[in-house]
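There are structures below to look over.
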Structure P
Amino acid sequence: MHKIVKPFVFDDIAELDAKCIQTIIAEGEISIKDWAFALKGYKEDVQSEIFAKLADVNETLAERIYDEMVDIGLIYASEAVKAQNYIAGVIDRLQKTGGVFVPVNEDA
């Protein structure tokens, strides 16, 4: 029997382990600007979790993303959603090709 894998959504990043985060960063597809736009004004609890995970893997990258968030100022919500969807899409593709393992929340 095949297990149904739900599409990856931006909030799921907070559930990833350091190895997954490291793989995602190493892929090089997600720019600092993408991360900054995606995290700008995002839910504070999820944003904090994602920053902590990024900092655990690459503190300099986390600092650069934070600095970019400050520098970009105000953005349209549509710009943030576009970046979130892009990042989720990259991770979803990595999940489907076996590049990262995304834990399944059995409660969902």
Structure Q
Amino acid sequence: MTGAREQSVVRASRKVLHAAGAFVCKPDSRALKGVPDDCATFRGRSLWLEYKRPTGGVLTPMQRHRGEQIMAAGGIWLVVTDAQQVRDALAAIDLEIDQAGRGKKAA
């Protein structure tokens, strides 16, 4: 039952990513313990998404460690319990890039 709720978060989040034009893939979690469920590239930014059910989803210590490694390398790590979190992250990336672009034009 809990897997079904997490799967609805996965499906909705992937739909948001694809609609925004992101490239999305599922890493082979057998190759590296704790690797997030999905990775995506959006406007040149690397996003790593760990999906959890909306209530009661808990990160393992290795998942948290992988997230810290991703962020230390400059990637964006999200623990997603609702597709709105993905929308918000994409909007923040859009805003950051658009503001940087305006800054370059003004210079």
Structure R
Amino acid sequence: MAEISRGEIENLVLEVVKQDYDNRKEKKGEINLENTLVGDLGNDSLDVVEMTMALEENFSKYGLNEINDEELIKYASEVRKTNNPVDSGSIKLGEITGYIDSKINKKY
């Protein structure tokens, strides 16, 4: 299995999101790790499912088989140090990156 660093994961997440974002008519600004998929980038639930599938496809060669919504929400909640579950629409690209890094590198 190939290895990948946190920086490379960040770049690949941004690249996957940017590919989808560049095909849209309406854009809401530049993409960065602080963006949320729904609020900042204007994705609907179908867009999020497609983006998740694209991320899974791109990271499968590194051993990531799936992005589990419940695990991602739990991870984001722990990162934010909150006892309440984070709303899936408010999850930031940086939190998605951290989750992917933790799954690939067996940190979570």
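Every number here is computed from the coordinates shown, using simple stated rules; none is lab data. No experiment lies behind these values; they were computed from the predicted model shown. Cβ atoms are built from the backbone, for glycine too; each structure is taken alone.
Work out which structure the value 0.7 belongs to, where distance in nm of label points 7 Å out along Cα→Cβ at positions 36 and 68 was derived from one of P, Q, R.
Only structure P yields this read-out.
Compare distance in nm of label points 7 Å out along Cα→Cβ at positions 20 and 76 across structures P, Q, R and report the one with the greatest value.
Details: P: 3.1; Q: 0.5; R: 1.3.
Going through P, Q, R one by one, distance in nm of label points 7 Å out along Cα→Cβ at positions 20 and 76 is largest in P.
Given a value of 43 for relative contact order in percent (Cα under 8 Å, 6 or more apart), calculated from one of P, Q, R, which structure does it belong to?
This value belongs to structure P.
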